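What follows is a set of structures for review.
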Structure P
Amino acid sequence: MALRHALLAALLTVGEASGYDLAKEFDPARATFWTASPQQIYRELDGMEGAGLVSARVVRQSARPDKRMLSLTDAGRAELTANSRSAAKPTAIRDEMLVMVQSVSAGDPRAVCVTIRDRLTASRRKLAHYERIEDAYRAGRDDAAVYADGQIVGPYLTLLRGLAFERENIAWCETALTALSVDGDSEGESGA
């Protein structure tokens, strides 16, 4: 039920949201802690509504289709409380790009470098997005003041993990591009 809990946590943070708004938060280009496709999200939200974990209200719109706004119920909050008391499974890296890198000696190093450069570009974009969110959370405050803010401490700590992850991705991509430079040319260099 990890997606269910991730959606409940998102609703706790943002308050009322549409399925479309939630899908944007779980898009791989933006997500700080979980990704999912819109289809997975809508299917899970339907189940969550049926289980009484979220409630929905319809907002009539004149120029667009009506939209359903979802919010956390008391049962949803209780589910989050129960989830916080359970043990989280350890994570492991599962990355298609790393399979390519692992087997680069049997493949096309130039093509692998293109893939790594694409990842580097995506990580830089995501890091910039996260840094904008960090600025908004901090609002000129130091870490102690942000940690004392009970409403944002959880999302802020999750954001810090996302920032560290993308910074490490960038450093690794730059190292890999340098190491995989082909025939001494600049194909493998990061251009940073």
Structure Q
Amino acid sequence: MTDEMSSPEPALGLRELKKRQTRIAMHRAALELVLEHGLAGVTVEAIAQRAGVSTRTFFNHWRTKESAIIGVLAEEGDGVAESLRRRLEHDCPREALRAVLREVVTSTPADLGVRELKQQVMAKEPRLHSISSGNMLTIQTALVEVLADVLEGDDARERATLSVQIGFAVTRSAFATSMMRGIDLTTAFDEVLARYDAGDAVF
């Protein structure tokens, strides 16, 4: 989860495609600069300059330089929860949660080069792991709140928590599968989910 940008671009409108390309450029620039200068040596201004955008444009997408490095959009946490809330108006909780997590996966960079850059940066700058984990926990908590509201029974929150945690585990497995096999994330997510549904796991 979480982290940023694109896979199936043909479905995007021209304006949204341009925004996505700008985000990818900033994300890549941030990663490259950290590898070159270290986290402390990178500024928002430097990221914007390398990506060819203004600092105002930068802050339209990211809250901090760390969020640009990790790839977490300013509105992502609230946006994911709101997406789940909208889907629950028409879909059952199981299908709604799966659809939302698939949306998140689909919005992640298809470019393996960008993802490999991020792996290098995360290995170089351990402090980013705690920031990334905090972002993921915030998103998980928001999803649990929305899901618990529609589930019935005294154990609604416990079931919501378990469901979201399993969903995130499937998503993390999809990321690993995608990198190991060099396939796009959406395909990897669908394959991992199919294995889970088929009971093709030890746990």
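Here, each number is a calculation from the coordinates, and none is a lab measurement. None of the values given here were measured: they were computed from a predicted structure. Cβ atoms are built from the backbone, for glycine too; each structure is taken alone.
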For distance in nm of label points 7 Å out along Cα→Cβ at positions 66 and 122, which structure out of P, Q has the highest calculated value?
P
Can you say which of P, Q returns -23500 when helix-only ellipticity at 222 nm (-39500 (n - 2.57) for each DSSP H run of 4 or more, over all residues; to 500) is computed?
Q
Comparing distance in nm of label points 7 Å out along Cα→Cβ at positions 50 and 82 across P, Q, which structure shows the greatest value?
Q
For structures P, Q, which has the highest computed value of relative contact order in percent (Cα under 8 Å, 6 or more apart)?
Q
When FRET efficiency 1/(1 + (r/R0)^6) of positions 42 and 90 (r between Cβ atoms, R0 = 30 Å, to 0.05) is computed for each of P, Q, which one produces 0.10?
Q
Thinking of P, Q, which structure, once log10 I(q)/I(0) by the Debye sum over Cα atoms at q = 0.10, 0.18 Å⁻¹ is computed, gives back -0.56, -1.22?
P
